[in-house]
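A.B. asks: These are the structures, in structure tokens.
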Structure P
Amino acid sequence: MSHQLMFSRLLRYDTRQPGINVPITLKLGNLYADIAAKLDTGCTDCIFERAHGEALELVIESGSLKRFRTATGNFSAYGHMVTLAVEDFEFESLVYFAADDFFDRNVVGQHGFLNHLLVGLDDNAGLMYLNDNADSFANG
């Protein structure tokens with residue numbers, strides 16, 4: 001049995017750089033922050049530097065507190081609803097902004113990014129294929 005997936009967008013990324021960079025925009029009202037985030041399929045949530053939330057004029061600590069545990073340590077972040085955009089796909093997402101200024105990573109993960117899109121990767125060629133989940137399956 002074979003299955004076919006349909007993708008409407010193609011992003012190129014530089015395989016010489018560490019990780020897979022995804023150019024995204026976070027929006028809140030008429031404010032926005034353009035970010036080069038790393039795709040992390042093992043990350044449950046989307047997590048961004050505090051400064052990006054402040055650029056959207058969010059009061060970071062007014063969001064929902066969540067504590068994250070990683071192999072390299074623990075940190076806290078606060079969740080806020082924003083619009084996340086990649087290419088011409090836009091969706092409302094709960095994303096987290098780090099509590100501390102020293103947090104210097106931006107990642108898109110399962111909730112808030114991967115659960116909204118179908119993502120295909122050809123890492124040898126540095127190609128990321130994207131489509132809205134609802135429009136991805138051509139033949140069941």
Structure Q
Amino acid sequence: MSPITPHQPIDAESKELLGHLRNLLLEQHKLLLDRERAEYERTHGPIGGPGNFLALVMGDAHFAWLKQISTLVVEIDEAISRRSKAGQPVADALLEQARDIMRPREHGSDFQQRYYAAVQESPDIVILQCRIEQLLGI
């Protein structure tokens with residue numbers, strides 16, 4: 001087996017793993033958005049239509065912590081797209097990044113602490129977290 005070089009394309013197994021991870025992250029992101037929306041509306045009142053909600057998600061500090069997941073999804077999409085020239089080291093780095101941030105921690109980063117709270121409150125989020133952990137081997 002030859003050593004990994006920056007020009008070695010992403011192998012099929014990693015592409016498949018990243019594709020599954022992307023889908024789970026999108027599902028989890030949706031559940032977390034729904035949770036954050038409900039919390040926001042309890043404090044500030046109804047948000048209104050989808051345009052208002054999108055504006056809040058994109059610009060309000062209440063939702064900012066979720067950008068780590070959405071950014072990771074975009075990076076995965078870019079890496080596994082047909083036009084991508086990303087190599088295996090990029091795939092490995094994305095998987096390692098996911099293993100790092102998708103670990104809920106009571107005393108971790110801001111994201112990990114907020115994610116920890118969400119996992120404590122929602123059975124649906126717990127189920128998806130288990131699926132993510134199983135996929136990533138964490």
Structure R
Amino acid sequence: MTEPTLESVPLRYDHLPATHFIHRAEMRTMTTPASSGVDAMIEIDVTDDTTNRAGGLQGGMVATLIDCAAGSAVRHRVGSENGFATQDLVIHYLAAVRQGPARAIARIRKAGGRAVIVQVEVVDMGDGERLCALGTATFVLLGERRSS
């Protein structure tokens with residue numbers, strides 16, 4: 001796997017209130033080399049606040065991580081001024097993320113005139129980069145955002 005730089009930036013959705021769970025989860029964007037073939041990479045720690053009864057990263061958190069990483073990849077490709085929305089999201093849960101951090105690695109597989117398809121792998125970095133989930137997200141492109 002291509003190692004990201006040691007720099008990470010908190011994932012921020014400025015249009016959401018500071019109390020929104022996406023901010024409290026403390027997801028962070030990892031910087032990757034342009035030549036890596038990775039379009040976006042996001043990590044989240046496994047904490048008492050993010051785990052299920054069995055001690056693994058809660059499935060909804062994995063889904064959110066996949067959606068955020070895929071969305072970041074699309075935003076990087078089409079620009080932040082253009083609107084897009086998740087049309088569908090398919091996830092195959094393969095193993096629990098127990099140690100963390102959980103790293104979502106997103107790659108755009110097809111970008112067309114109205115849709116973008118992104119594949120995302122989720123690995124447990126604390127468990128030898130064990131593959132824990134595979135996701136495929138389709139985003140519909142909405143065009144330029146209108147200011148109100």
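A.B. asks: If we compute mean count of other Cβ atoms within 10 Å over residues 45-52 for structures P, Q, R, which one ends up with the highest value?
C.D. replies: P
A.B. asks: Still on this model: Which structure, out of P, Q, R, was mean count of other Cβ atoms within 10 Å over residues 37-44 calculated from, if the result is 22.2?
C.D. replies: Corresponding structure: R.
A.B. asks: Then there is this: Out of P, Q, R, which has the highest value for Kirkwood radius over Cα pairs in Å, for residues 69-116 alone?
C.D. replies: Largest value of Kirkwood radius over Cα pairs in Å, for residues 69-116 alone: R.
A.B. asks: Here is a follow-up. Assign the value -23500, calculated as helix-only ellipticity at 222 nm (-39500 (n - 2.57) for each DSSP H run of 4 or more, over all residues; to 500), to the correct structure from P, Q, R.
C.D. replies: Derived from the structure labelled Q.
A.B. asks: Another question, then. Looking at structures P, Q, R, which one was distance in nm of label points 7 Å out along Cα→Cβ at positions 29 and 109 calculated from, given that it came out as 2.4?
C.D. replies: Only structure R yields this read-out.
Throughout, read-outs are computed from the coordinates displayed, never taken from laboratory work. What you are looking at is a predicted structure, and each value in this text was computed from that prediction instead of being measured. Cβ atoms are built from the backbone, for glycine too; each structure is taken alone.
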